[in-house]
Structure 1
Amino acid sequence: MNDMPEYVAAHIQERLATEAHELGIRVDVRGDVVHLRGEVVSEERSRDVEEAARDAAEGREICNELHVIAVPEPDGEEQIS
């Protein structure tokens, strides 16, 4: 686990993009702890992101600091011209 933090963070972000389909998550690696920061649309997405990060983190501790944001339903039907 002596990899450079930048490479570890990039590896985890790549896994988040391919496995959890999340691009806007910030990954910070400090020692043996990986911090996940950003916004997701549900608790389920937060768990998916954490699980994908855990798989890529090679035994490091995951600190999930993701925020779940409410995405409002659209008002009425969307008109397509």
Structure 2
Amino acid sequence: MIALLVGVLFVAFAAYAVLPMDWALGWGPSVVAFLRGGVPILAVFVGLIAILIGIADLKDKAEAKKEEAQEAAEQKPE
């Protein structure tokens, strides 16, 4: 319940901070500038993580195929 309240407060503050009204903080242009600078860096990190996950997946598939071949070789002489 407390986490929900804190979440609502943070969302309300974020909306108050970026609104282009005289009574609000008017941080909208600063937020856009931050996002413009941060999105490419975030994209690089997400891309690197996706590459690492893909490599691990390929290794797992190769290992599973090797184990299946080994099990098939062990069952064949019977």
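For the reader, a short list of remarks on this structure follows.
- For 67 (percent of Cα pairs over 20 Å apart, calculated) the corresponding structure among 1, 2: 2
- Among 1, 2, which structure scores highest (criterion: relative contact order in percent (Cα under 8 Å, 6 or more apart)): 1
- When FRET efficiency 1/(1 + (r/R0)^6) of positions 12 and 68 (r between Cβ atoms, R0 = 30 Å, to 0.05) is computed for each of 1, 2, the largest belongs to: 1
- Label whose coordinates, when Cα extents along the principal axes in Å, for residues 4-51 alone is calculated, return 45, 28, 7 (choices 1, 2): 2
- Among 1, 2, structure where helix-only ellipticity at 222 nm (-39500 (n - 2.57) for each DSSP H run of 4 or more, over all residues; to 500) as derived comes to -30500: 2
- Value 1.6, calculated as distance in nm of label points 7 Å out along Cα→Cβ at positions 20 and 44, assigned to which of 1, 2: 1
- Distance in nm of label points 7 Å out along Cα→Cβ at positions 28 and 60 - highest-scoring structure of 1, 2: 2
Where a number appears in this text, it was derived from the coordinates with a stated rule and is not lab data. Not measured: the values here are computed from a predicted model. Cβ atoms are built from the backbone, for glycine too; each structure is taken alone.
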